[in-house]
1. So if we calculate FRET efficiency 1/(1 + (r/R0)^6) of positions 16 and 128 (r between Cβ atoms, R0 = 35 Å, to 0.05) for every structure here (1, 2), which label has the highest result?
2. Taking semi-axes √(5λ) of the Cα gyration tensor in Å from the coordinates of each of 1, 2, which one would give 50, 26, 15?
3. Quick check: 10 is what I get for relative contact order in percent (Cα under 8 Å, 6 or more apart), calculated from one of 1, 2. Which structure matches?
4. Using helix-only ellipticity at 222 nm (-39500 (n - 2.57) for each DSSP H run of 4 or more, over all residues; to 500) as the calculated read-out, with -16500 as its value, let me know the right label among 1, 2.
5. Once Rg/Rh (Cα atoms, Kirkwood Rh), for residues 24-79 alone is calculated for all of 1, 2, which comes out largest?
Structure 1
Amino acid sequence: MLNNEYPKRMMPGWLKWLVIILSVLIVISLIFGIYLYQSVQENRTSSYDKIKENVFQKTELTDINHIERFHGEKAYYTVYGETEDKTKKLIFYPFNQDESELISLNQSDIVTEKTIRSNWKIECNSCTMIDIKPAVISGEDSQPAWEVTYEDNSNRYVMEYLSVTDGSRIEILRFNQLYNGESD
């Protein structure tokens, strides 16, 4: 009689298998996602050792602190480093490794990222900052710049290019959002 008072709550067989299969699929997807992320990261930075070697050979840098990538009309590696006399340099090394397109700047001669950020906050205090990074504007002549990306107060994605020498505006691109996800 006791066994009938508390009936066993069992999961139907098909539901148990469904839960097991979904769990296995989630674990496999997670493992694949981690593997894919690591592969992409490794591929993205795999050329950095070769770039360091080339930059040491073709420039006066003796120490490299950091390397980034910039993709504009032409792609560049952005190399932060120092010379033997501790002069800080910013090198734009082209992906195509053409030495004639290499751009070298003393960091003391450029407007700092901190200055660009503080001036931007004054000009656009209701905007949302996304990123600031060194860039190269291609045209008649390749020109180093700061690429400032942000969302303005009209919810537009904005890419603004500022001169590295004086912080003046070179170019600005604004992208309007066509769909905002809200229904009327």
Structure 2
Amino acid sequence: MQHVKVPQDRIGVLIGDGGETMRAIEDRADVRLDIDSETGSVAIDAVGDPVSGMVAPDIVQAIGRGFSPESALSLLDGEMRMFELIDIDEASRNKNDLQRHKGRLIGENGRTRELMEELSGAEVVIYGTTLGIIGSPEEVEVVRRAVGMLLDGAPHGAVYSFLERKHNELTQGFDVNQA
């Protein structure tokens, strides 16, 4: 049995309309969820396929960190889907620094976050003090490196160039394999 803590304002999303999301996770991941809506603690008990059961905590945590249930459940769509969480607070010295970092990662009108998604192919969500990524290992690595560059103070233009270069490498790599 594993335990995951979910923020109070995400419990409703985890449960879903009439328990719909909770049942979808239980059915698809072969687990039982025991959600304590008071504390946000979620106990996850694998009851079927242990491999699917190992993904369940990531699904619950992804929903807790701002991903839609559909995006989180996509972690079951293949062995090559993964979820990673980057703690923005760790790279920040204080509250002002944290706000600046979040602003740099989101970009004007959300453009930087959108470009990270568009050019990497991964899904990116910024929630609280974390940045979550769902994608293939290559996609997650591209976003992780772009986030690192931004947190280290790299100019947005340099990060966008990096993302475009990686996008071209990823898409050309797929074209070569299909030929």
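Every number in this text was worked out from the coordinates using simple rules, so none of it is lab data. Note that the structure is predicted; figures quoted are calculated from it, not measured. Cβ atoms are built from the backbone, for glycine too; each structure is taken alone.
1. 2
2. Among 1, 2, the structure yielding 50, 26, 15 for semi-axes √(5λ) of the Cα gyration tensor in Å is 1.
3. 1
4. Of the options listed, only 2 reproduces it.
5. Top value of Rg/Rh (Cα atoms, Kirkwood Rh), for residues 24-79 alone goes to structure 1.
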